[in-house]
Structure P
Amino acid sequence: MRTLPFFLLAVAAFAQRTPRADVADAEVAKVHKAAILIDTHNDVTSATVDGLDIGPLRKEGHTDLARLKQGGVGATFFAVYVGANYAREGKAANRTLQMIDTVRHDIVGKYPNDFEFVATADGIVAARKKGKFAALMGIEGGHAIEDSLRLLRDFYALGIRYMTLTHSNSNNWADSSGDIEKPNNGLSKFGKEVVAEMNRLGMMVDISHVSDKTFYDALEVSKAPIFASHSSCRALSPIPRNMTDEMIVALAKKQGVVQINFGCEFLNAKSAAASPFGNPEMRKKMEEAMKALGEIKDPAERRAAMRKMMGSAGPRVRATIDDVVAHINHVVKLTGSVDFVGIGSDYDGVGCVPEGLDDVSKYPALTRKLLEAGYTAAEIGKIYGGNLLRVMRAAEAVAAKS
């Protein structure tokens, strides 16, 4: 019997989905409540570390406890984001510890009845059964470890469960998609040792922000599935931060998952063209502004400067909730399965989010759109959290055998 090529199997599987126009509110609520919605990248920590109280409903930003409850979020990987300026100043590890502390102290410690700090896939499920939000952490920017496997192990011991190998800057052992002036050498010998040690520990390897060569090197070296914590599809929005079709298929073949980013530029080609991702002159100005922001010491002054910078970026072309569904559809069509796509919103880390998904409270609207697109409750459960739990458990299993 002749076997159909992978791509044709994918198209056939996708074609079986039938759009619906009869989705009732009660069905949306039931499906949404049944799923464990795991957002693998939320940057509200960059504000809580400067004193923001995550509890009360706030007028700005995308995330607070009140809206997390409205949105039915099950678990959040809070970003331990370490800007490149901390690496230049020799303070990357110090900043990492501060960001870890803001999750453990300012979020979980301040609201222990609502959040539970967890470090395993089973912990996410257990927190859900208790009616709590599971709080997890992922380092954003491999320069955080200061080229030290000892620091990597220390951060794991403190609860870090994934690390984005680079941010927009290359480091000494991995190239970034944002560093267009450096040669694309991928992972160095030490970079491959970092990935191997992450495997041994059970820390997930995150390839958002990395160069294409670094992605393929990590995919080859890692014994556990790797994932993109907050990336989308380059075929739909042609920016270097997104993944090509070939990368998505390669990732799926090794059981990884793409967590769709909600930033407008990541979702919509017109938005990308009007952003620093697609406009070199705007990109240069943004980089200069970000460097200046890093030099402002007062937290309130820095937040005000950030708002001013975002407001001066010019008119934005907003993406929509339909763009998010289109990216999910694209991954499903490419791979022939819902097993390789999830959600990594980048809320509070991007200046523009889609109409209809304005903040974390709006997730039920996405559930409705997915049901209308023909996805079943079981498939939505995979997209929202099941796929990430599978990848996390696989990383834990590799560590257990090490």
Structure Q
Amino acid sequence: MSQRAMISVAGIRGIVGETLKAEDFVAYALGFGTMIGGGKVVVGRDTRPSGEMIRDLVCGALLSTGCRVVDLGIAPTPTLGVMIRELRARGGVAITASHNPLEWNALKFFRHDGRLQNKTDQMRLFEICRSGRFRGARIVRQTNVTVCDAWQAYHLWRVTRNVDEEAIRRRRFRVVVDCCNGAGANLIPSLLRNLGCEAVTLFEKPEKAFERPAEPLPENLSALSQRVRRKKADIGFALDPDADRLAIVDEQGKPLGEERTVTLAAYHVLSRKRSPLVVNLSTTRAIDDVGQMCGVRVHRTPVGEAHVVEGMRQHRATIGGEGNGGVIWPKVVLSRDAAAGIGLILEALAQANEPISQFNRRVPDYVMMKTRLSLAPKKLGPAFSRLERRFGRMGRAWRTDGLRIDLPRGWFHLRPSGTEPIVRLFVEAPTAEEAEALAAEVSGLL
């Protein structure tokens, strides 16, 4: 198998045909089928051009281990979690590289309870793949892949039954949604119409290539901002290619930043019912303000959806997520889900009876800088030591995932990415000047 693919709790991903080849997809699918011992498996993919080819490889490998494959076709990644539970499957495989560029693809593996595999599960899978000892089923009758087209209705029902549908319908929101020509291009407009909204779509054609960079970052949302202003919409939403991340544009066309999605969703949920709140170490300090405002405890985990979900289960949290735009609302599904995030934000605006720009001001905001560094992982140890000598006495240091240090006026987090061959630096402070100064000082010590 290729040695340069990105392997982490987020699955296995790389550039198709270069760092991740056909034999890799087959080997990991064989390993997964072996690990779960056959049985029903749900498969879905995003709209990347390599998706159909990889689907065929994965389905064939799963069938050879005795699995019964249910193919959702092009479907959001969180939908797999919904359908695994609905179909009582033993697991699932999502074929998606999420926010990575078009030439990338990946496999994400799901458990029987509809959540991503945790670190222990992944270690077991990787050990099976390294051993090369795969389960072989005797094929005594025709093996077929079952196609399931009903997944959208199940996902929509999960969202609409858990929000105040009447309140949202009364507001008759006009919403612009940037689908990134991805897997959410059918689900999200349908959700909006089911909630009585006027849905204006942008980049809504799954058969086309991405027409903007995959990440729903503010600098990538100019077309959405313009459409919101031109249509005089109440709000704009932007998805990533597999519809597990969500970003918001206010009624004035201003991108709020992906950190605000989980912040505002958590504030809305916890204002009604208290429970612990779980996010990752790279998520905004505004989450701590939400915890104080709502009188709940905030818990932080290593970066990665699987880690956050484990933390949510441990602390019995009713809401959680990641600052990359990922809202995790267990009432719908135990994974990041743009559809759940949209339902919560629209409910919040309907019940508060105020525009998104005003609702956004309810929770303090900060300036965050996210930088990608070309730093060899072997140099991180000495870098951490230098940073701790400089900043360690000034605040709290976390070493559970790279290095995060909380300071009186800000914080920074330095860690190797699990989805790209880079090192990520997150810096946040109350003002742009303070954030830039802290980022410059940290970078200087690297």
Structure R
Amino acid sequence: MRAMSTRVLHIQDHTIPELSGYAVRSRYIVACQRALGLDARVVSSARHPACNSREETLDGIPFFRTARPQSLVARAMSPLPILREWPLTRALEERIVEVASAFSPQVLHAHSPIFNGWATRRAARRLGLPWVYEIRAFWEDDAVDKKKIREWGFTYRQVRAAETRICRDASAVVTICRGLREDIISRGIPATKVHLIANGVDSERFVVRERDEQLAQRCGVQGERVIGFVGSFFRYEGLPLLVHAFADLVRDNPRVKLLLLGGGEDEAAVRTAVASLGIEASVILPGRVPHAEVDAWYSLIDLLVYPRLSVRLTELVTPLKPLEAAAAGKCMLGSDVGGVKELLERVGCKRLFRAGSRPDLVQAMQEWLRTSEEALRAEQSRQVDLAAAECQWIQAVRPILSVYGSLLAPRELVAAGARGAG
């Protein structure tokens, strides 16, 4: 099989121009596959924000959009969250089959959540195609964090069992980190079937930059050290913990500022904590900013903190942002949850604190403040070098070619045999 001839249809929840970590990984996987010679295209689910066209090309990638079903009454009335998704799942199945009839893919590659796997399994059976299921997180764990369901309750267990069945039925399973891979294998899925395709970074996009002095002046951080966080304010990120720890730190270090860039479900709790602690003058909360401005805000931050709390999701799943921070030459500090620890180890970062511990976080930030400039520069340089040498997206994506090859080779042999018999 030649990579140039391989046609892959990806099924993704949402895509660019959305700016989530999910959309970023999705974009780089497909772009790198196309750079490696595959004809990779994307069907997005009906959960992707509405757009004006059923087909569009962004960053050179063809996207096929799925329209939202006209009637979602049954979805709204269902008492079970997973059943409320069924109309969207069926719409996605039909769109996959429709696109496949024109594109003629050789393999389908479904990206979590479970609903995409469900739709792809049904479509693959109808089309007679092999399919890959990529798990980036388990829907049930994310739903627990969002308080949609109860951990290990009825719905949780039903979804978990359904996801396990999908993994058994898939031709191959892909996941992003060791924690998820070990969990999948523990469910009885053969280890030889579960492949690790880790997150990567674009070191041409994320580079060491000088501080934007105009923005620094506007924010009042000229000549001061800035501790920061950039990303979505999910509850499991632990940002109120960071605010409280910073309040302890700033009492003895008044020339330190805290910059929290982004927004989300925990934003109100963050702002409330800042106000209740009386540290408004030391905390910068710009909210969400346009994508083109993010680099300028990144340039202000000296230490990026990832204070994730210990829940099942964070113990299993690696974040994406720390790789970008490493490539940009930023010092980093993370909680010792499994996902953060695994990722920071890849870039040689050893700054960790006990998850959920305010005193430990304060102590870790104090140790960073006491570290010499020479030692910090060496730490940053090491992380930049490791990110460039070992964490590039093209390196992360390349192993998927052999996964596709293992699925397509037996089919080609059967086809060749049939031709020979004829």
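Values as computed for the structure displayed
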quantity: For distance in nm of label points 7 Å out along Cα→Cβ at positions 88 and 128 computed as 2.2, the structure of P, Q, R it came from; calculated: Q
quantity: Computed 1.08 for Cα Rg over 2.2 N^0.38 Å, for residues 112-351 alone - originating structure among P, Q, R; calculated: Q
quantity: Structure responsible for 43, 34, 29, with Cα extents along the principal axes in Å, for residues 232-367 alone calculated and labels P, Q, R on offer; calculated: Q
quantity: Distance in nm of label points 7 Å out along Cα→Cβ at positions 24 and 240 - highest-scoring structure of P, Q, R; calculated: P
quantity: Highest-scoring label, criterion being Rg/Rh (Cα atoms, Kirkwood Rh), among P, Q, R; calculated: R
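Throughout, read-outs are computed from the coordinates displayed, never taken from laboratory work. The structure displayed is predicted, hence computed values, not measured ones. Cβ atoms are built from the backbone, for glycine too; each structure is taken alone.
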